[in-house]
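**Student:** Several structures are given next for inspection.
We did not get these values from a lab; they are worked out from the coordinates using the rules stated. Only a predicted model underlies this, so the values are computations on that prediction, with no experimental measurement involved. Cβ atoms are built from the backbone, for glycine too; each structure is taken alone.
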Structure I
Amino acid sequence: MHKDLLIHSRPREGYTAIIEPGQYNMQLTGFGLLQLSAGQSWSASSAESELALIILGGKCAVKGEGFHFKEVGRRATVFDGKPYAVYLPRHQNYEILASSQLDLALCRAPATKESAPPSLITPEMTRSLSIGRDNFKREACIIIDEKFDSRHFYIGEGMVPSGNWSGYPPHRHDVDNPPLELDMEECYFYRFDPPQGFGIQKVYTRDGRIDETYTVKNNDTVAIAEGYHPLCAAPGYNMYYLWVMCGKNQRGLVSSMDPNHEWVVKT
C-alpha cells in the first residue's frame with residue numbers, strides 16, 4: 001500500500017530533512033536541504049552512508065580529514081548555470097563553511113563498501129543532454145553517472161521550458177531487466193522561475209495500484225519508488241528539478257516506456 005508521494009517543505013536555516021531511507025517505500029534514498037548564512041558552518045559525519053552535496057545556490061568550502069575544497073559553488077540560483085557538487089564516502093567527518101548565502105541539497109544513500117574518495121565535481125565535469133522534441137523537449141545536466149565510483153547514486157538536473165513536458169513518453173525504472181530496464185528508485189525536487197510557478201507530476205503503474213497526479217510547487221519533492229512518472233511545467237514558468245536516482249544493483253539511464261505512449265517517439 002502506498003501513501004501520498006508528494007512532500008511539501010519550507011526550508012529554513014540549518015538542515016531540513018525531506019526523505020529518510022525507508023520512507024515512501026524508498027529503501028536507499030535520503031534527501032534534505034541545508035541553508036546557511038554567510039559565515040555559518042555545519043559539521044556532520046557521513047556515517048554508514050555515501051553523500052552527494054549539490055550546490056543549488058551560493059558558495060562554500062567543504063573540508064575534512066585529508067581534503068579541503070576551498071571554493072565550491074558559482075551560481076546564485078539553479079537557473080544561473082550548471083552546478084558544483086561534492087561527493088563524500090562513508091565514515092567521513094566533514095564541515096561546510098558558507099562564504100555567501102548557501103542553498104544546498106544533501107543526498108544520502110547507504111554504503112556497505114568503500115567508494116570514491118572525497119571529490120569535487122565542477123560544472124566543467126558535468127555532462128549536458130538535450131532530450132525529446134517539440135513540446136516535450138528539455139535539457140539535462142548529469143552530475144554523477146555510472147562511471148563515477150559511487151555505490152548507488154545517479155544524479156542530475158532537468159530544465160523544462162515553459163509549458164513543456166519532461167519524462168515523456170512516460171518511463172519507469174523499477175525492474176532489474178538489463179539491458180532494457182534497471183531498478184532505480186528516484187526523487188524529484190522542484191524549483192520554478194518565477195518562484196510562484198507550478199507544474200504537474202504524475203506517478204502511476206500499469207495495473208492501477210498507483211495513479212497519482214500532483215501539483216508541484218517551489219521546494220516540493222516527489223518520491224518515486226516505482227511507476228511511470230511524467231511531468232510538465234505550467235505555461236509562463238521555467239521548471240527546474242533535481243533528480244536523485246539510487247540503483248539497487250546497477251546504475252544508468254536505462255528505463256522502459258509505457259507501451260501505450262511509446263508511439264510518440266517512433267513517429
Structure II
Amino acid sequence: MALLASFILGSLYGSFLNVLIWRLPREESIVAPGSRCPLCLNPLAFYDNVPIVSWLWLRGRCRRCSGSISARYPLVESATAVLFAALWSRWPKSPLWMGAVCAAAGLFIAVACIDAEHRIIPDEISLALLLLGLLVSPVNPFLRAASAPWYLAVLWSLWGAFFGFLAGWAVAAIGERIFKKEAMGGGDVKLLAAIGAWGGALGAFDALFIGSFWGALYGMWLIRRRLIDRRGAIPFGPFLSAGAIFNFFYLVPWGLWP
C-alpha cells in the first residue's frame with residue numbers, strides 16, 4: 001500500500017514538474033494561470049489533468065482543439081512515480097530524508113528535460129537544490145555518522161558544494177583551453193555545486209564521472225549517426241542529473257570522504 005501511495009504521489013509531483021519544464025524556460029509564472037493546453041491555452045478540467053491516465057485516455061490530444069500533446073508529459077509523470085517508489089524502497093526507515101531526496105530527484109528530472117530542450121539550467125532550480133541539500137544535511141546518511149554531531153554534516157555539505165563548484169569550474173577552464181570551445185557551461189557548474197551539497201565531495205565526483213562517461217558515449221553515438229560533428233556540443237545537464245539521482249541510492253566508494 002505504501003509503495004502504491006508513493007507511486008501516486010510521484011505521478012502528482014511529476015505533473016507539477018511538467019509545469020516547471022514548460023514555464024521556467026519561458027519565464028512564465030508557475031503559479032498562475034492553472035494547467036492549460038500548451039496549444040490552444042484553454043484551461044484543463046480536473047478530469048483531463050489526471051497524471052498519466054488523462055493523456056492515455058485522450059490518446060495524447062487536447063479535448064478542445066484536438067492538438068497533439070507531447071508524450072513527454074506522461075513520461076515525466078511515470079518516471080517520477082517510479083523514482084518515488086524506488087526511493088521509498090531504498091530509504092523506508094528515514095522518512096524525512098526520503099521525502100527530501102524524492103523532491104530533489106524530481107527537480108533533477110526537470111533539469112534534464114529543460115537542458116535537453118533549451119540548453120539552459122535555470123538558476124532557480126540549482127539554487128533550490130543547493131539550499132535544500134544544505135538544510136537536510138543533518139539527516140543525510142551519506143554525510144553524518146550515527147554518533148556524529150549534526151553540524152559536521154552541514155560542514156561536509158558545504159565542503160561538497162564548494163568542491164563541486166571548483167571541480168566544475170576546473171573542467172570548464174581546462175576543457176576550453178584544450179578543445180578551444182566551451183566544455184561545461186555555467187549552469188552545469190552551479191548544478192554540480194548543488195549535487196555536492198547532497199553527496200559531499202564524493203557525490204560531486206561520482207556525478208561528474210558518471211555524467212562524463214555516459215555523455216561521452218552519447219556524443220560518440222551522435223557522431224557515428226552523423227547527427228553532430230566532432231566539434232558539436234551536447235547538453236551536459238541530463239547526464240549530471242542522472243549521476244545525481246544515482247547518488248541518492250548509492251555513492252561509489254572511490255576513497256574520497258565523504
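**Student:** When mean count of other Cβ atoms within 10 Å over residues 59-66 is compared over structures I, II, which one is greatest?
**Tutor:** I
**Student:** Figure out for me which of the structures I, II the number 0.95 belongs to, where Rg/Rh (Cα atoms, Kirkwood Rh) was derived from the coordinates.
**Tutor:** Clearly, the read-out refers to I.
**Student:** Supply the structure label, taken from I, II, corresponding to log10 I(q)/I(0) by the Debye sum over Cα atoms at q = 0.20 Å⁻¹, for residues 19-122 alone with the calculated value -1.13.
**Tutor:** II
**Student:** One of I, II was used to calculate helix-only ellipticity at 222 nm (-39500 (n - 2.57) for each DSSP H run of 4 or more, over all residues; to 500), giving 0; which?
**Tutor:** Only structure I yields this read-out.
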